[in-house]
Structure P
């Protein structure tokens with residue numbers, strides 16, 4: 001492993017060593033607004049109801065769903081590798097990532113529309129129809145392939161839109177603050193209320209199944225068109241400001257940059273261990289047990305004012321506490337809170353008959369979940385910023401140590417570990433649902449789930465993920481990119497980028513070629 005290019009403190013002035021804390025801005029107002037819209041577009045959907053859509057509306061058999069998820073999980077892992085290699089080699093005048101976001105915006109929109117139109121295309125076919133299943137599977141595979149290009153490019157663009165860490169944190173904070181304050185979850189909230197009205201037979205027009213179908217297809221189409229339009233507008237007005245190395249690194253060099261990047265290895269291992277957490281859906285629990293999906297909205301009312309406030313103290317926390325501590329606290333506090341939710345919900349529960357328990361009571365669960373929402377929201381701003389910023393810091397570390405950036409390959413390597421664990425978790429969760437006898441038709445036909453299934457749904461969104469997902473804490477105990485080490489890294493990167501820009505601007509071909517060779521030798 002190459003030595004870290006730590007500069008001697010005497011080589012930099014005190015001002016340069018505090019580069020990381022300077023308030024420099026590179027991204028203008030128009031692009032900032034576009035970034036906010038783009039960030040909001042990522043959540044402008046009803047994807048939280050995907051499980052409900054596939055199981056109860058499209059009605060794909062749970063056994064076939066397990067097969068599809070297994071196949072798509074393997075494809076997801078395989079296509080990530082060659083997609084990353086393609087993106088890593090990309091060099092255009094528009095940048096490394098922007099071309100993929102522009103070119104795939106419209107095809108991605110069309111594929112998502114097809115996803116929501118499936119119940120119309122295959123209406124009347126049984127849950128075990130092979131025609132419906134094959135279309136569902138093929139569409140999932142194609143969307144996964146396109147989505148991989150988009151995800152890699154999206155992550156890369158975020159890490160290269162500005163060369164300054166404070167400017168980058170500012171963008172992430174503003175975007176998350178605006179999204180949380182101005183209703184990025186509005187489609188999801190509207191859908192929640194609408195489904196509750198249908199479930200409780202408050203809408204009289206047409207059949208219940210027809211009402212559910214119209215709600216999903218209508219809201220799915222609307223959110224797809226809106227989010228795609230907002231994203232495309234940002235792509236057209238965005239810029240990549242961190243210069244890539246003149247020569248693209250080889251596949252072996254890219255892999256080496258991951259192997260010697262301690263921050264990304266620790267983040268990857270943390271994601272991998274957390275990904276084994278097996279968990280159910282809070283939404284499914286609210287709908288199938290309480291028949292009150294709007295609990296998400298009602299229980300969140302006391303916490304709503306805290307969401308924007310939680311972003312106000314992020315910069316202060318970043319200055320006074322290590323990234324390691326902030327990451328652990330913000331990402332894993334929920335595991336401990338869910339243990340409390342489970343314990344309170346089980347008061348009065350009889351494990352022999354599966355009868356009783358506060359988790360069946362709307363009123364009791366309102367107070368329990370409202371308390372959980374308040375405590376969880378106190379860390380919302382920090383959690384929204386710190387994970388993304390740690391990844392971006394790790395990419396700056398890659399450039400500092402190796403002389404080149406490998407956003408595509410690194411994001412895929414990080415994602416692969418999480419996907420392997422997450423895929424195993426998803427397959428197990430779906431299989432368990434079938435094993436316990438979950439009734440796929442109960443929700444749309446007005447039937448109740450058995451008592452033991454109701455307890456299972458409650459446990460699967462509380463204690464099970466809290467226990468199985470906590471292992472990710474341990475790798476982050478060794479994360480050390482903070483303090484003087486982080487300051488020296490950014491001071492040296494600033495000088496190196498200035499020198500490189502001056503050489504490229506000079507037009508001296510020999511100097512540019514020498515710079516290209518030097519960039520490839522930094523980490524050797």
Structure Q
């Protein structure tokens with residue numbers, strides 16, 4: 001049957017729907033197999049008419065998030081910041097930037113979320129701060145002050161050049177000269193984001209105090225940003241040249257293998273210190289963002305055993321130009337869950353990557369492809385992240401050069417898909433040209449196509465992408481096999497993705513054709529589709545851009 005069958009009418013509101021709550025087991029942590037909804041606060045909802053989303057705006061629409069059936073929310077940064085990198089340059093790790101509200105607003109958000117049964121995960125950025133943070137202002141003042149070694153400082157080479165060849169992510173050298181100290185400081189991102197020296201025990205203690213501050217405030221866990229940038233080679237050796245490219249380089253950063261500027265082997269030891277603090281607060285969840293040359297090795301190292309992090313994710317799908325059955329098989333097979341590593345997390349879209357439906361859909365209709373992606377993600381073993389607007393099937397927004405705000409996009413222009421196109425305002429209604437996001441001009445423009453894809457409009461359409469997301473998450477929540485069962489890739493045509501998920505006595509078969517052409521499929525006679533995306537199987541073939549999840553076998 002179609003996933004949308006059985007809904008009473010197009011006018012039925014989500015408040016009347018039966019959303020399956022996550023399956024529970026006394027011996028399985030709440031976050032295993034969880035669906036987490038990512039909120040980018042600047043673009044979620046503006047409550048005060050300044051064109052920027054804020055914490056009260058999030059509170060206003062938490063009911064929408066809860067209606068999806070997700071387990072919790074992940075909030076991108078809302079901390080005090082000069083906004084050089086829109087919140088990822090933090091000037092006070094323990095306060096809310098006025099543009100987003102107050103600490104009291106955050107407390108109200110926690111309370112409302114918990115009342116709705118939602119966990120709250122927040123970003124923590126331990127690798128760097130803003131250059132306007134008091135720590136850095138003191139550190140740069142002299143070479144002998146108490147915080148002189150809280151950041152990464154180095155003398156110039158005899159000819160005045162930087163100490164090594166390291167490049168920053170955002171398209172320039174990773175060293176910035178500071179005349180006050182007469183030294184260079186390291187910045188793996190913007191010059192306004194100096195790197196903290198996490199090799200320093202005093203810095204680690206300060207970070208642990210920040211961790212405890214937010215735990216005391218009631219957060220349910222942390223997403224650790226750019227974690228493997230947190231420690232570098234203290235000898236400052238050059239990075240080797242990269243000779244094998246997965247894609248055409250677009251910035252100086254791509255021409256190196258970043259084995260010395262990041263990913264130091266002492267990072268897991270620091271994670272054990274973080275975990276020792278977090279373990280004083282029951283039922284918390286930690287997930288690391290891991291990029292770089294060896295993401296899977298680091299994901300496993302960061303989560304190995306029971307004294308480090310719970311989960312991690314990399315950019316296998318976030319930066320992939322195409323989605324294929326082979327990519328999925330190869331990526332998921334690297335994390336089988338049998339070698340002591342933690343629990344994987346997966347995402348197709350987020351605030352740092354162009355929206356997946358635009359990257360991958362080819363000739364497929366956007367709504368149909370969005371539903372297909374939702375079902376594919378829901379079939380994965382691990383936690384799944386849904387980025388705001390993904391549940392509406394939003395395509396990557398077009399943002400003209402003159403409207404760009406993202407420093408990376410501006411530096412690397414004219415790349416066709418930058419980060420701003422995934423950060424445009426959430427469309428709530430057709431009440432105004434701002435799609436109900438604000439009453440004034442938003443910080444980024446609303447794409448004209450998004451105004452036709454609002455939450456209000458899709459709530460009333462039983463066949464909408466939004467209602468499909470509610471149904472697929474409900475199905476996953478109700479199925480132990482889909483939520484945290486084992487995963488096996490079944491023999492099939494190489495272009496066909498055929499998955500078996502099993503837990504206890506429950507078995508489900510998931511089949512997906514990510515190509516436009518029909519593909520041969522052979523499944524047992526007792527496999528009956530509980531959910532069909534696109535078109536059903538006929539005569540031993542699965543039509544293009546179609547899929548199914550079986551009923552429990």
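Quick note: the coordinates plus some simple rules give every number you see, no bench work behind them. Fair warning: this is a prediction, and the values are worked out from it, not measured in the lab. Cβ atoms are built from the backbone, for glycine too; each structure is taken alone.
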- Message: With mean count of other Cβ atoms within 10 Å over residues 156-163 coming out at 11.4, pick the structure among P, Q it was computed from.
- Response: Q
- Message: Matching task: 0.25 is the computed value of FRET efficiency 1/(1 + (r/R0)^6) of positions 172 and 268 (r between Cβ atoms, R0 = 25 Å, to 0.05). Pick the structure from P, Q.
- Response: Q
- Item | Among P, Q, which structure scores highest (criterion: FRET efficiency 1/(1 + (r/R0)^6) of positions 92 and 124 (r between Cβ atoms, R0 = 35 Å, to 0.05)) | Q
- Task: Work out the source of 15 here, i.e. which of P, Q gives that when relative contact order in percent (Cα under 8 Å, 6 or more apart) is computed.
- Result: Q
- Note on the structure: If distance in nm of label points 7 Å out along Cα→Cβ at positions 148 and 196 is calculated for P, Q, the one returning 4.1 is structure P
- Just checking, which of P, Q has the largest value of distance in nm of label points 7 Å out along Cα→Cβ at positions 108 and 412? Q
- Query: Suppose you compute helix-only ellipticity at 222 nm (-39500 (n - 2.57) for each DSSP H run of 4 or more, over all residues; to 500) for every structure in P, Q: which one lands on -6500?
  - Reply: Q
- For mean projected area of the Cα convex hull in nm², for residues 372-459 alone, which of P, Q scores largest? P
